[in-house]
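Following this line, the structures themselves.
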Structure P
Amino acid sequence: MAKRRARGRDVSGILLLDKPAGITSNAALQRVKRLLSANKAGHTGSLDPLATGLLPICLGEATKVSAYLLDADKGYRVTIKLGRKTSTADIEGEVIETHPVPALTRSVVEPVLAGFVGDIEQVPPMYSALKQDGRPLYELARQGIEVERRPRRVAIHSIKLLELRADEMDLEVMCSKGTYIRTLAEDIGARLGCGGHVQALCRTLAGSFELPRAVSLEELERVRDEAPAEALDSYLLPMDSALQAWPGVNLTRDMSYYLRHGQAVLVPRAPTEGLVRLYGSDKEFLGIGHILDDGRVAPKRLLATGD
């Protein structure tokens, strides 16, 4: 007779993980889920195994806001190795081209970097999770198959040159969702005439969340070794912490009732457009709403809590 799988906890919140290098985002997610004995969890945008840094993990009801974190702007620190182009555009790939690196100065490099700031088009790398006919591109790439990829429009908000060495540079990049830093590194190397690839990559920002607030797997495992899973709940942030850029709307008990039954409500002094955070009469976060053309507040994504 098959054993029944032990039921986890119905725990909800957002954990900011400082992902180590060498593991996938999903592997990191599964370790966090297991450590907290959580029933449900999801991350908010993959980091390559090579990459480190901020990986927000949504647990329980917080998975309902994960899509909005996925859409948020991101920040990275990246080291670009110049003079070599690799098959994966990072240090893990095979070197496919080498070129001499010219003598570079800030006065040469910074105008090149400025040329990438703004709305640009990127061709996604073959070594990516994008799918072609239901198959991830990286599976095709590992078989030596290359397919045509449509350029994607992304936004580079800023690129700051932190340090310039003979054949390396450290950059701070602020960008929109969907930006491939590996592609950006490769394109910068091409523009400098010598090629380049990602040597190291760290995500420092995701929406309003910053890396210094993140906790390591080692810290979580240390606490879990000494205490029950509930002890890790102190690392969880409230679900609405991911949505602080949106205005909040306070509802009366009656308004909450009708909104929970799918009806739009008229709220005095509510915003006139966009998405909003919804709070019940007891100040508990209820979920996400949006403003209709007639000014009423309508439910968009509600949590299974509240009055």
Structure Q
Amino acid sequence: MNEKTYSGFVALVGKPNVGKSTLLNNLLGVKVAPISPRPQTTRKNVRGVLTEQNRQAVFVDTPGLHRPQDALGEFINEQVREALADVNLILWLVDLRHPPTEEDRLVAEALRPLVGRVPIYLVGNKKDAAKYPEEALRAYAELLPGVEEVRSISALDERDVADLRAEILARLPEGPFFFPPDFARSDQPMEEWIAEILREEAMKRLYEEVPYAIAVKVDEVAERENGVLYIAATLYVEREAHKPIVIGRGGRKLKEIGRAARKQLEVLLGRRVFLDLRVKVYRNWRKDPEALRELGYR
């Protein structure tokens, strides 16, 4: 007799920079989503697949919901709306270090029509760094009456993450697996995953407006005869003035970005990597829907 299986889609939503990608990576036990201290590091929905025995959760890490200023911002918010269209559970992440902001109210407003239709967990993150976590959590809960569960966690605490993981798996409805049991932890194409790691390292090392004006496109991934994985990629910026900032004096900044990304890739892929990086200008690409499609935001 075949064992029953349970499966479902779980969306991680919240304003920018509340720890959604960190939580996703730790729920899966492997890095699939980019992380940096800057808001809007995640620009696309990233799916991670967790299979344990007869249960499979497909997590969807969404970009931070915000008031858009350009075509890229509209794309980002549309990614969130798509993720919420057909899910079995929603984790609304908030930052317990601060009281609710206008962006948190924007998220609550987007979730309000789903209360009672989809289970919503209010998950207060960064409790270890919060001065008044309980008071903050109550203030967030008031924004969205009717959530099924309210809890505080630290996305960096293994026990907190394990408890949340177990609760999520227990809530999945009966149904067939969406992916084979031995499927890789993410359905992201390798080129897209590499591009996100490069953009993450660039965002960590650049300042002011420049990090948000960067897009990365992987041009080639090839096996070399010596066993090295050759990767050619282009970092696109919006203005000529941004190009020397990304490259740095004597190419130092670009080399720094490349070194850090190569180190990550070699650890995650378990093999030697050669990165060939170049920087090009694509004027005002964030405001141009056609440019967004060309750069993979579609």
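If Cα extents along the principal axes in Å is computed to be 70, 58, 39, which of P, Q is the source?
Details: P: 70, 58, 39; Q: 55, 50, 37.
Structure of origin is P.
Out of P, Q, which has the highest value for FRET efficiency 1/(1 + (r/R0)^6) of positions 96 and 176 (r between Cβ atoms, R0 = 25 Å, to 0.05)?
Once FRET efficiency 1/(1 + (r/R0)^6) of positions 96 and 176 (r between Cβ atoms, R0 = 25 Å, to 0.05) is tallied for P, Q, the winner is P.
Tell me which structure, out of P, Q, gives 1.0 once distance in nm of label points 7 Å out along Cα→Cβ at positions 8 and 224 is calculated.
So the calculation was done on P.
If helix-only ellipticity at 222 nm (-39500 (n - 2.57) for each DSSP H run of 4 or more, over all residues; to 500) is calculated from each of P, Q, which structure is the one that comes out at -10500?
Source structure: Q.
Read-outs throughout are calculated quantities, based only on the coordinates presented, and are distinct from any laboratory measurement. What you see is a predicted model; the values in this text were computed from it and never measured. Cβ atoms are built from the backbone, for glycine too; each structure is taken alone.
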